[in-house]
1. Using percent of Cα pairs over 37 Å apart as the calculated read-out, with 27 as its value, let me know the right label among 1, 2, 3.
2. Using Cα Rg over 2.2 N^0.38 Å, for residues 113-184 alone for the comparison, can you identify which of 1, 2, 3 gives the largest number?
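No lab work stands behind these numbers, since they all come straight from the coordinates. What you are looking at is a predicted structure, and each value in this text was computed from that prediction instead of being measured.
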Structure 1
Amino acid sequence: MENNYLNDSRIGRLIEQALFEDVGFGDITSESLIPEEQLGKAELIAKESGIISGLDVVKLVFSCVDGQVTFEPSVVDGALVEKGVSLGQFHGPVRSLLTGERVALNFLQRMSGIATLTHKYVHAVAGTKAKITDTRKTVPGLRVLDKKAVSDGGGINHRFALDSMVLIKDNHIAAAGGITNAVLICKQYLKENEIEVKMEVETTSIDQVKELLTIGGIDRIMLDNYSLEMMREAVTLINGSVEVEASGGIDLQTVRPVAETGVDVISVGALTHSPKALDISLEYIA
């Protein structure tokens, strides 16, 4: 994920929607209890160890709530922190600190949870050539942040959207009448429309791998739900001519053996569809 991801207009709209959802037409609790002019400080505390992601998003949330709030992070995105560590301090109107708390934490905890889970997978395959990548199995509307979190955890990003690359999957193959037809038709379409993107094709058998190698011109072959034995056979057949991606139900217990088959990339949907939020709190100081 590029460093300028915060320039993406989708993030601003997302934060605005999240604040309206959470605040509605006003934080009546804070407005009733806290004088408008009261200033104070608060601190972000990691309640468990993990990889931090989303600090810039936290800053954006509070800038939308109140431009008078300042946030000074004490760590950076991608940092591994221990339980009890301060992630940064806020200064500004207390009402605003309390109003923005939940939305800021929702983003930060989810992103840090994704980054932490990704880090576990990356650590599990250390020493092999395999890279851990995400999928499009993200919460609708949160993809740009979910994928940023994967990057902060040490993973790489797969295609962002359907227009990012060609990925011919099983349903495409069935609809096109076979894997050869699907590839040739797609190649012709790209040529006629002068579209330059990479092409990946999903396979479910060794025979399909052999068929693709005969056709040629593919950038990556996906091995979907292969046994370890089949993966090793496919990697030997492909012999480095194209990238090889393993996919399908891979978890922390199975990812190392998959990596050791020699695949280049391992896609894990769980990174973004089933992360556990990292426990982080915002604590009022004075």
Structure 2
Amino acid sequence: MPSPVLATIPGPLAFIGGGNMARSLIGALLRGGTPAGSIAVAEPDAATRAALQRDFGVIVHATAAEAASGAVVVVLAIKPQIMKDVCGDIAAAAADSRPLVVSIAAGIRLAQLESWLGAGLAIVRVMPNTPALIGAGASGLVANAATGPAQRETAAAILGAAGIIEWIGHEDLMDTVTALSGSGPAYFFLLVEALEDAAVAQGLPRDAARALAAQTCLGAGRMLVEGGEPPARLRERVTSPGGTTAAALAAFDAGGLRELVAGAVAAATTRGAELSRQFS
């Protein structure tokens, strides 16, 4: 379940970038009671700006510097490739208002943001994931040394509006967070795709196979999240000795499922570290 939005989120807030993730956070904040007039969004595309204003009633700007001027919180929701240039654009405004900066750009490290923004700002780096678009996100957060308790609470409230959050003790572990929850939805979709194809191969109509596979995964996920029991115990409860589930799990074991998953997460973690070095 999404964390409650704190009524004390300070304003004005500035979102640099008006893409899907920014839209999801803005929508969640508005539902939680944040006034639309306290949110400014910088978006270079005129059509996207118009849609943001129409859909949310927020203040829109064509440039990052305009949106960041006077902001108490600046959320950097832009592609990693343009982060350095955008930080240069808002550095003067940030030096004046000294906002909390929240970055949701994959691979951009705290030290890079500190270097590009200057002024010893409080910075929180976040790795969200796409289920935040429906309020079911999972975000890992890490803060720099300049970030105080109240600023951490603010960052948690903003990201918690769209799902659960977890503070990560060491920034190096953010590559693992990226591999786990950031990339994780794709692993889940692949599993559902494989289940659907396998059922079709056994003769089940595709529409029925997709509906049953998707709902089964949704129900299992809810049991895991809402019940609070570890996955191993839940697995054991639905596995009767010598039954159909046991036969399927034995096939997974024979195929090395755990080793495949471990290798996939390790590969994604390694790639995340490589991309981080690329942007440095």
Structure 3
Amino acid sequence: MPRATRDGVSIYYEREGDGEPVVFVQGLGYGRWMWRWQREALADAYEIVAPDNRGTGRSEDGLNRIVKTLPGKLRGLLMVKLAGYSISGLAADLEAVLADARIYDAHIVGASMGGMVAQQYALEYGRAKSLTLMCTSHGGPDAVPVPEETRERIFDVPKGASERAKLRHRMRPAFNDRFTNRNPHLIDRILEWRLEGDASEPAGEAQAGAVLAFDVSDRLAEIGVPTLLLHGTDDRVLPVENGRLLEEKLPDSRLEVIEGGSHLFFIEDHERVNEELRAFLAGVG
């Protein structure tokens, strides 16, 4: 089980396959399970590197022990304002992983918060050969925020609900209702994966603090690597306008819009996404 260490915190990662390295960076709170469809599609031609973000899966969280024991609302406020993570710090964790793996250039693929980490990584380190940014944002005041209805769904969970019920409630806006209704068994399986491999609640709050503070909107011109942007038109978490803003500001970028795609379109429409990703990586290579 390979691990990298930064600031005394152990970061777990997986690697498999041979070829040019492709690194997958997860979204807020999500475990490595979210990339299973893309990993399967690329494992025959590329080396896959999949870290657990700090506080997720098998990675340590590095959080203050006292803060973690505080009541939920107070702890969440402190995580967002004072004691949480930063996207720059999560990018530094990624650099520690690639240094530990002795990977000197790699294709970085990130979704949602993972897309933010990928942008920051390309700005601060020299190992990114290309970026693929899915359902993400450059942050800052110009970005289109999470819709209020989605915020309420995420934070106002039913009182007394089980962890499984809370996850189901919060996850609903990330999928299209049609997909959820037609795939009940897959949704149940995803809930199992999330219970097993997602971030703890304090770590999820710390990651949320990093997302809220993220802003590289005035630095995107510094990113010179080829960038593929993928965004669903029906994204109820980070609206598609964020993808269009990224295309305007990133010098060497191309936006592919997934018609009707949700926030988790790379699961719902994984065959289309895998085709786009394979074609882009082959072109860069």
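1. Comparing all candidates, it corresponds to 1.
2. Numbers: 1: 1.37; 2: 1.11; 3: 1.47.
Ranking 1, 2, 3 on Cα Rg over 2.2 N^0.38 Å, for residues 113-184 alone, first place is 3.
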